[in-house]
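Coordinate-derived values only; no laboratory data. Being a predicted model, the structure only gives us computed values, none of them experimental. Cβ atoms are built from the backbone, for glycine too; each structure is taken alone.
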Structure P
Amino acid sequence: MRKRLLILTGILLASTCLAGCRQKDPEPGEIAGYDEGEEYLSIWVHSIEDTEEGEAYKESVESFNEAYDGKYFADIEFVPRNDSGGGYSDKVNASVMAGGLPDVLTVDGPNISAYAANGIIQPLADLTEEEKSEYLPSIIEQGTVDDQLYALGVMESSVGLYYNKDILEEAGIEVPEMDDPWTWSEFLDILEELKPVMEEKNGYPLDMTFPVGETSIYYFAPFVWSGGGELVSDDGLTADGYFNSETTVEAMEYFQTIVDNEYMAEAPIDHLFESRRAAFKFDGAWEVNTVYTSYPDISLGVAPYVVNDNWDGGTYTPTGSWAFAASSETEEIEGATELVKWMSGVDSGIRIWEMAKSFPSTYEAFESIDVFQTDENYSALYEQLSTYGHPRPKTPVYPQVSTSFQEVLESVALGGKDASSELDKAVERIDAKLERYTRK
């Protein structure tokens, strides 16, 4: 009987914590700068304090405390990720089970829907339409789940189709304007035209790989979107008919064609583009700074992202990065929302660019940073991002969708397997993960 009582007590204690144990806030005066009458707000970030990104977050919190002196006090904790991406996410997951989430935390953009569906974050207090309009459309779309705004990005990101101006000039190839990108068919013709040119340079027309991890879906889902396809339904709960749609099949087969025609190397070659042995390269926005600082002799350009032959002018280019959200445990949603807005706002965006070279998330920040007006490559990336940016799939099982996309891409493009069959099998795996969210 005593043993049974102890077990029941343990269950009750566990249930109480699962319902929302919250770490006790410190008393005013226990932390330097936290004074009587101020609302205490805890905040976790995914960075190391003595990195450029960490310093930017720290300065943003300090400026928040100065601006809201007497009303709010934000207390930042640095919880860095480890090499495998854990660390930060491990602590968040443990705190969901045991209680103790902060008032505000950082969330990687593609995971916002999963965090919302699993009750880790809650909708922000209402923002005015004017406040929302300060952010790039991709930021608002990324942070919105079921018509409620959960998060605001402090930074945005993009991927460029980079080209070597000297090589394209040698081949007599002209690059189109941003609103008139090369279609798949046109790009294949250009790659074929470049093939003998690059063979003489012991290279390939295109520097491209399908790496394990987030990179593949980030770089190459646009080939689905530009054809009007999506990888999941609008509510994120259906993969069948989307992930395995004809549009997705066409995208996978397009990459298979690129490999089969030897427009790219099947095995990755380090610095292929940077060593002038590739005319084109898909890579993140950081590639501009890499070339400028480490390969200054390369004449770099940014071409419009390639589109499906049936592109209707809609959004399709890569976006998404870290955002701030209010945790489900905070009882101070108004204060938490103010902190989220501050950490993602104009000044914080300018700071994250100046200190960490991460793109900001607001129009005013971009327009206040000279390089986005004066440098043709950064300007092109900003135009692409602000005009055609498309968030990654919003679904509570995003990790499974991302992994499945990479696996199918590799098996079809590099393994020569049938795209329809591979996508159908992937849908079965995704549906197995979705079952807990669709079960009635």
Structure Q
Amino acid sequence: MFAPSKLTQASRRQLALLQAARRWESTSGTKAPPAGGHLPSIATSAFLRQTRDSSLRTPGLRWADEDHAGPPSNALGGRETRKMNLYQAVRDAMSIALTKDDSAIVFGEDVAFGGVFRCTMGLAEEFGRERVFNTPLTEQGIAGFGIGVASMGQTAIAEIQFADYIYPAFDQLVNEAAKFRFRSGGQYSAGGLTVRCPTMSVGHGGLYHSQSPEGYFMGAAGLKLVIPRSPIQAKGLLLSAIRDPNPVIFMEPKILYRSSVEQVPIDDFEIPLGRAETLTQGSDLTLLTWGTPIYHCETALHMLANPPAPVAKHVPESLRKAKIELIDLRTILPWDVETVAESVNRTGRLVIVHEASKTGGVGGEISAEIQKRCFLKLDAPVKRVTGWDTPVPMQYEKFYIPDALRILDAMVETLSY
């Protein structure tokens, strides 16, 4: 054993945790869980595709070198994958777009250096500073420039360094990009514009680096809004966004940049916009979310089926075998109302989870539409689990985010209604 004075701070913390676990074991008579816990985390999520075969069989994936008019091919021979995290998948998508489209350009604050989250690492060296370049610190200018480039028939891939700073560009995006085709009677459009931005909480971003502003764009007819949950989704959805004939805001959950890892196909592929994906089938309750909360919902589902000792008394035995249908919305605008309504008509219950505050959040719009379409089938009111109606706090950010415990509580309340 090392003398206490020789222990590092990390070692002392680990020793204290081990001693606490042993004390808990001796007093409770129950063996403590392993350091990583028994519940799934982002790194161990069953929703991440860790093998070549599962990756190549991702639902909805369409290869760009196949005839899109025909049925999807099941021939996977010769297709290869590579282990990537989310920021590497985003970078791979942009590299493919720049390679295949000579008119495509990537621009934003610090993108020539790789960007804050390294999503554009090496692109300037690979494609030249004329096609991948830095801009001044002006979000309104970035959006306005992108609209001009797109209106001339080129492909503009803009980066807003944080979604929190998209507000200065709001006028350009909502009043110009979204309305350009409409106001010109279809003669012009900004359909070649894709605006990327890191979004959602990171655990310590506080009021200026952890916001989820997707709800502000729900009334902006003419825009599309996409939030991926994983590397495969990010690559496929981003390539679809870049090639979509409408301007798209593509929000990337920043905490997933490094924590979510999958085997990602290296070929050019797309995942369609406007379609939700059902991750788990169920008949008792529909759980709807997007982005990072997907993984909090997964943890909550495990807690519902096998509640840990401290919360077991709050989860009735009769509810532990409930079959929950988990849906990843993916495209927030326009959202896949048909998939969600069909699910709720079968389950009779809906819980919506998002990190943005409740008032003015996307969940309110979804609740209203589902209440209208599924009213006679609902067995409980639609429940929303969201951030609070305050700015995102710095020290207490973990209490602001809808975590697994809050989601579990909402499911128990809705199932018990």
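Structure above, values below:
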{"quantity": "Which of P, Q leads on FRET efficiency 1/(1 + (r/R0)^6) of positions 175 and 263 (r between Cβ atoms, R0 = 35 Å, to 0.05), largest value", "calculated": "P"}
{"quantity": "Structures P, Q, by relative contact order in percent (Cα under 8 Å, 6 or more apart): label with the highest value", "calculated": "P"}
{"quantity": "Structure with the greatest value (metric percent of Cα pairs over 21 Å apart, for residues 231-358 alone, set P, Q)", "calculated": "P"}
{"quantity": "With volume of the Cα convex hull per residue in Å³, for residues 127-198 alone derived as 150, matching label from P, Q", "calculated": "P"}
{"quantity": "Origin of the value -9500, where helix-only ellipticity at 222 nm (-39500 (n - 2.57) for each DSSP H run of 4 or more, over all residues; to 500) was derived from one of P, Q", "calculated": "Q"}
